[in-house]
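Structures follow.
Nothing in this text is a laboratory measurement; each read-out follows from the coordinates by a stated rule. A quick note: this is a predicted structure, and the numbers were derived from the prediction, not measured. Cβ atoms are built from the backbone, for glycine too; each structure is taken alone.
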Structure I
Amino acid sequence: MFIVGRPDLGQLDRILTAQASEALTYDAVGATRGAVPAGFRHDRHVAVLGGGNRVFGRAVEGLQRWEAHRGAGLILHPAAPPIREGTTVVQMIALPGVSAVAACRIVYVVDAADRFGFAYGTLPAHPEQGEEAFVVTRDADGTVRFTITAFSRPRHPLARLGGPLTRRTQLATTRRYLDALRAVATAG
């Protein structure tokens, strides 16, 4: 959804409350784990963050604290959403003259020795329709990667009308996610 200007905390809270009981806007829930559905744009972006236990630990902690999202310029409501299946979160990013508000729900969490992440799916108060997964892995040789897998299509009329600009904004945000978590994982 798009809001003229910047929504205040009360507006974000009302959106969050309303979206908490809404159904996801797509059928292929969990499909970012495997074969993504037809009829959507498919994206997969991978960043090598470095190597070793320390980088992996920092990357996992950063993902748990939503640092990829904050570093991409998103405002989250609630400010520190728990990473657990069923959590609803509202994200907001300021654009010239308007704010894009995107409500999502965590649809699965991955928590294993060498793999951590989560995926969220879109709710009605989201300009897109689909799912996005954010997963940090550590390979047998110690290489740490951050992978973002998504399938989406424009849902809101302004997102559809935006065409290439909407897509460019989406890809720029993904690059900022990758860069932000890389910075967190390699700090210090």
Structure II
Amino acid sequence: MSLGEVVREALGSGRYLALGSMDGVLASLGAVLGTSASGSADAAVTAGLSVAVALAMSNGFGSYLGERVEELRELRELERKMVVPEGGLNGTLVHRLARLRIYASVVSHGGSSFVAALVPVVPFLILGDARTAAEVSMAVSGAFLFLLGVYLGRTCGESGFRLVLRGLETLAVGGLVGLVTHVVGASG
């Protein structure tokens, strides 16, 4: 298995892309909507960018720790089955591929979190007016979430009406988060 195949496997499963994207767009949307309720587009941009960086780092390191545990567990299990001493497979192709899968998950989860977190921020950078930017941010984030749901549906092998349902399901979750965070921000 080559580096390209490992990366395609990590990205192709969609698990970390989905988790990171959903986390990124919803956390950032919550931050920018909550902050923009005060009327400041600049504060919304700062909040959104802060969330993007924090979430990318958190999800990236979280993936590293979680995937490392899983990959090492599987490696140690393989060593036991092969009657090889613990650490006996270190440095082998199997070990290197496990490390590649770990790093691919870090990039996939952390990177998708960061990129998706920028989606709700961009309207505030372009428009400046907090109210208009908030409305555009919700629309763009909603479209992003719908498309994410469609992507997840396609990854699962669904088609037709099921894809629309996946898109609407993901959009509904985003709408709930956006509504709750806006109300919290407006009451503060």
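Just checking, which of I, II has the largest value of relative contact order in percent (Cα under 8 Å, 6 or more apart)?
Largest value of relative contact order in percent (Cα under 8 Å, 6 or more apart): II.
Can you spot which of I, II the value 14.4, 44 was calculated from, given it is Rg and Dmax of the Cα atoms in Å, for residues 39-118 alone?
Numbers: I: 14.4, 44; II: 18.1, 65.
Among I, II, the structure yielding 14.4, 44 for Rg and Dmax of the Cα atoms in Å, for residues 39-118 alone is I.
Which one of I, II has helix-only ellipticity at 222 nm (-39500 (n - 2.57) for each DSSP H run of 4 or more, over all residues; to 500), as calculated from the coordinates, equal to -10000?
Values: I: -10000; II: -29500.
Source structure for this number: I.
One of I, II was used to compute Rg and Dmax of the Cα atoms in Å, and the result was 19.8, 66. Which label is that?
It traces back to II.
Taking distance in nm of label points 7 Å out along Cα→Cβ at positions 23 and 63 from the coordinates of each of I, II, which one would give 0.9? The partial results should precede the final answer.
Values: I: 3.0; II: 0.9.
Source structure for this number: II.
A value of 21, 36, 22, 12, 6, 2 was derived for P(r) over Cα pairs in 10 Å bins from 0, in percent, for residues 15-78 alone; which structure in I, II was it taken from?
Of the structures listed, the value fits II.
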